[in-house]
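Visitor: The data blocks that follow each hold one structure.
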Structure 1
């Protein structure tokens, strides 16, 4: 039997039943309390809607779970040979620990409210078999599970890259790359399956990010500023595009879901020239790839006295684009401005001329905009990780970036909160759901990062056919 949550086309995914649960990774910034996988009720007709209804402690603390993902997804329908040890299904959550280099596999099938740890990939296995450390992002794909990593093995700062995990056993197969050329920094990995293309982006090596943001590293333009394009079949680097070293930290990749299209979007955290943030569109030009800046979001002036020490010399709040997400119909792009506390919605029907259609403020370094559920309480942090439902009608946001960086921009802490926004999918628009706001004590003192939706979501699937 084929897993019913594997969809051949984006249209089939959009028409599928809505998610009832969301899985949210939680961690202790001090590394003392065990990391956890939490479960939220997303069924608006339920008596526990918007509440934490499930919780699984991991065996250890100090992992700082990051961009976890499903073991299998719709891309399984594009390729033969998966599931050699039984039917492949969207069942396991693969949760990498960016701090510990340890990765946990959690089985959601026996009880979706209480995922069980069934496999641990130790740092030693990742290092010995793939030559990597600091695993970051998971994507289920052809030939195995792709896991990006930011560090090298055995204390080496790099290069970062992509490890391949076996679909069935979750063993580390090895490094995905055969010829990496000049690529050194790692971060995200995605692809255009029907066009034999893998794309990777760049943050930095562990020495650049693990102790927090050093302004000298930023102003010295030492972070990643390239997009890398690879042959999927040959596993070799074909082209690097430099966005300019003023554009520091090229992070989340969001390729078009329609497999016939060859464009996508990537967010850049900050420009050292004016503290603005930006979104770029990549596209095909003949036999080569090209990239064009399509969105620029300026910094906001602010009184130095109200800023954290790292920003006081600039008297401004940078937007800090730390995540973007593209709806399954490829029409709506959501951009999180973690510094200013804003989530923006753009109509990207024309990917080279985005039109801003809505904006919601929540949190922010200076603004501290409250959630409508608690209008008298300022919020710390801001929209950070963004996840969109398959039908595009619901948008989920969490508020923590990375513990050591949270403390640079929000010295008093960010707490923990998850919000849901209802999206208008005709002409655009966003409304904050007042009933959905798990926060604070609901997460037992832990911070929250990545969200995954039951049955799949906008940032976790690739599709085989247009429609």
Structure 2
């Protein structure tokens, strides 16, 4: 709520109000020291104060104090934030920027005027599509038919879609190839091989099982090989990351409740997540449901059980592979793994364990690739601007493969390789570990 003491001329409807307002104890931790500037991809790309974390926080404070309103002019600066959270790592004051921008975008989402078409598109995608896996499977099926029929080649070759509807054209250009192999959460249990060392529940998620079915199967094989029994709960769903990124926290909470019920139904040691963005969302269910008396304690339990796949394997510890790959590999840190979960060493440890694999560090590995959930759609031009800088660094490594650990990063880096004409593959770290395991199986 606004804390201004004088009479404000700002329309009260444009001030922070209701649930999910930025917490003042978080908001006023920022002392505007500037350490965040050199960590922020949007500031580095524009050199504008308003496109820096401290600049965006200054705008939050101004709204909180009734000096400005949540207007389109103000919102555009928050919208341009990729929400990579690199500023949290750089901040000496411990400002929880992720919580602040999440609450701020929730306020924006309730006040934003999208127009009829925009409102329908948002409602369909965020409320009627993403939360329902069966509907996403139907969309994936249609997309695969479009890709395999030759229609996609015709559309891209003509360039007509980009001329008529640039946004749709750019979205179509970013479409991932839909695999024939899908990974389904059907309550299946995959037995451990050899001595049982653990029992985990695996998050299937919403996009990965449709786009990265073979890669999800690789994760299961790795866990099983390392003596881990894997349960894939049937009633799970999207983790809520996509909705929370745009400020739809009401639906995010509904998804969190569903997953809390699903994952606590089985007796497991941990909840393993193979997507960095999903992992951080689930690790923060405790904060998300802190005011929900029915789910608060259970959400705390879930958050404490969540483990990123690389984190889990290193702690286990995993069996070193023996298959020689003879590859030059560079690694791109997903923002939500390195910045939010602070997991940096584990993926590299796994890569270095693979015989014949040469790991070449990427000069800007800790800088966002520009994916940012829905950012590639909502801020397409700046997303590509950040991506192009990333791919220039990739080119200098002369790597055969760019490894990463998040589906959004994987798709973005594949697009970047295509744009730059680079002869480089993009794979998950777990793909390479699985390949090494299977070479002499």
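Readers should treat all values here as calculations from the given coordinates under stated rules, not as data from a laboratory. Please read these numbers as outputs of a predicted model, since none were measured by experiment. Cβ atoms are built from the backbone, for glycine too; each structure is taken alone.
Visitor: Of the structures 1, 2, report the one carrying the highest value of distance in nm of label points 7 Å out along Cα→Cβ at positions 109 and 189.
Guide: Comparing 1, 2 by distance in nm of label points 7 Å out along Cα→Cβ at positions 109 and 189, the maximum is at 2.
Visitor: Figure out for me which of the structures 1, 2 the number 14.2 belongs to, where mean count of other Cβ atoms within 10 Å over residues 133-140 was derived from the coordinates.
Guide: Here the read-out was taken from 2.
Visitor: Can you say which of 1, 2 returns -14000 when helix-only ellipticity at 222 nm (-39500 (n - 2.57) for each DSSP H run of 4 or more, over all residues; to 500) is computed?
Guide: It traces back to 2.
Visitor: Of the structures labelled 1, 2, one was used to calculate semi-axes √(5λ) of the Cα gyration tensor in Å, giving 35, 26, 23. Name it.
Guide: 2
Visitor: As an exercise: mean count of other Cβ atoms within 10 Å over residues 93-100, calculated from one structure in 1, 2, equals 24.8. Which structure is it?
Guide: Source structure: 1.
Visitor: For mean count of other Cβ atoms within 10 Å over residues 149-156, find whichever of 1, 2 sits highest and give me its label. Don't skip to the end; give the middle numbers.
Guide: Details: 1: 20.1; 2: 12.1.
Looking at the calculated values, the largest one is 1.
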